[in-house]
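Asks: Right after this note come the structures.
Throughout, read-outs are computed from the coordinates displayed, never taken from laboratory work. Here the structure is a predicted model, which is why all the values come from computation and not from measurement. Cβ atoms are built from the backbone, for glycine too; each structure is taken alone.
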Structure P
Amino acid sequence: MTNQEIEIEFKNLLTFDEFTSLCSAFKVKSADFFTQENHYFDTPAFVLKEKGCALRIRKKGDTFTLTLKQPAKEGLLETHQVVSENEFQTMKSEKNGLVNGVISTILREDLSISPSEIIYFGSLKTNRAELPYKDGLLVLDESTYMDTSDFELEYEVKDYKEGEKLFHELLAAYGIPLRETKNKIVRFYEAKACAFKGEEGQI
């Protein structure tokens, strides 16, 4: 099964105190959180990253979804492809490249990337709570990766301008400064790069 959608979302990193304050304000309890894992893939030379794209498999419950994110005029174009657990394990543990399907075709025909070059880089685990907020979806995330963790607020909307306005108003209402916030995959890769440099320094 494959589908495509335009993702428009605004995000802002939070301190722990800001995170707990928002949870309290919106009456979000620990039982409201669920766990999902993102597993990231790219070429050894990070060609997808250089093109502003991202490739991941998200494990949510017993479902594994391969997603390619590409820059769009507003937001990101997401292409989703459900894969089996066996396909996921094969991509993760062996150097066989990307599984066949529409995403493999997009890589080859639209991005000039050979699916056989795709390799696994690691995972990020997120505890997430979602709640409706003014015609959009408000998301509170606690993510753990590479021996670090962070807290984040996301707001997923259909209309860019209206969503941006509402998001900025929400931050102002709770005294949260607007922070430049990179995508989870970028934060993951930066943490991985720092860890690699640290290992080099110990050699």
Structure Q
Amino acid sequence: MIDAKLNNFLRPYLSFLAKIIIKLNISANIITFSGFFFGLCCFYSIINFYFTGAFLFLVLNRFCDGLDGAVARLLGPTDIGAFYDITLDFVFYSLFPIAFIFVDIKNAYAICFLLLSFVSTQTTFLASAWIIEKNKILVSTKQKKSFFYIGGITEGFETIIFFILMLLFYESVELIAYIFGILCWITSISRLILIKKLLKNCS
């Protein structure tokens, strides 16, 4: 919901770091896979109850996710880079909540609901981008990504906030998962309504 504003605020700082990274001959894809490695470390930390370490690896994962985009913008974004980025992001977004089933099996139902909610947001995210590109619908000229995506009330920033809440209040993961899952469904439904409206206006 506030991803765009946050990205605008962070972009100058990430661009500065990206220029240093480029001088070191480190590609955006290397940063992307490094971020995923940190994500795996986050998962491992959670299932072993190292929540402070998990928080650190979560921050590193998200930092890499922002930095790889900054590097890509300077060098020129590639389709394979966008593919790696979104695929590994989605895998991490699933791994993180699954870790809390290992923490306590009673979280299983809530986490399954949350994962189903993630499927709905991820599907509408990708399907919306495909529909907009296929029909050449002009929605925004401000995005500087490999493809357009429709936002919602549960974007990257909100996801990380809820992930942090899970780490801080792991004994209440059930409640947090259900609340976030419901918000994800609201996002998915809003995207369905918006796409229908856009297609109707194009016809």
Structure R
Amino acid sequence: MSTAVDPTVDRAVDSAELDEMFADISRMNVPAGYRVEIIEGEIVLNPQRKVHATIIRRLNRALEEARGSEANILWDVRIDFPGVLNGYAPDVALVKDDAEEDDEGRHDYRDVEFVAEVVSRGSRRDDYDAKLTVYAESGVPTYVIADPKKATVHVFSEPRDGAYADVTTYTFGEKFTLPFPEITIDTAGWPRD
């Protein structure tokens, strides 16, 4: 059984090590069209494809229509999460409007209101396992997994004791409302793999 993350734990050592790892990555010749994350200390590269990009764009559009053009919507931007070396770049993240960036220009994971990952061939295990656990333990109120291969959307909410207490599954083509923030998402026309 997982336990909730203790927000008082000093993450400075992990953050410094993540900074070093990302600096090393930036000096590498990472192929264009790949997203880089560090998940449990492993450098993970996943290719970005049109299906993936289309769903991300439509999610961003729905969030912006609901929260306004000044909403703090991020995509593929590094956010460090608790655990051992978790420097994620969520496909979509909505951060509190009043959240401040640190000296490195990053947001604190505790300011994340919503996160979505669009499953690709290489990210399936991480999106459904490692990230699901870390997001729940971190108290992210809503985590969405959009899976174009299965044409399903899983909405995880109510993080408690290191796990999500509620999960609802929808099929591409349906409209649904996120439990938090209360935003309606229309999946009509979302592409499938």
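Asks: For mean count of other Cβ atoms within 10 Å over residues 64-71, find whichever of P, Q, R sits highest and give me its label.
Replies: Values: P: 19.0; Q: 23.1; R: 12.2.
Checked P, Q, R; max of mean count of other Cβ atoms within 10 Å over residues 64-71 sits with Q.
Asks: Compare percent of Cα pairs over 17 Å apart, for residues 80-183 alone across structures P, Q, R and report the one with the greatest value. Can you show the working numbers first?
Replies: Values: P: 68; Q: 55; R: 51.
Result for percent of Cα pairs over 17 Å apart, for residues 80-183 alone over P, Q, R: largest is P.
Asks: Work out which structure the value 0.8 belongs to, where distance in nm of label points 7 Å out along Cα→Cβ at positions 48 and 120 was derived from one of P, Q, R.
Replies: Numbers: P: 1.4; Q: 3.6; R: 0.8.
Only structure R yields this read-out.
Asks: Right, next: When P(r) over Cα pairs in 10 Å bins from 0, in percent, for residues 72-127 alone is calculated, the result is 21, 39, 25, 12, 3; to which of the structures P, Q, R does this value belong?
Replies: Working: P: 20, 47, 29, 4; Q: 21, 39, 25, 12, 3; R: 22, 56, 20, 2.
The value was obtained from structure Q.
Asks: Ok, one more. Given that helix-only ellipticity at 222 nm (-39500 (n - 2.57) for each DSSP H run of 4 or more, over all residues; to 500), derived from a single structure, equals -28000, which label among P, Q, R identifies that structure?
Replies: Numbers: P: -9500; Q: -28000; R: -6500.
Of the structures listed, the value fits Q.
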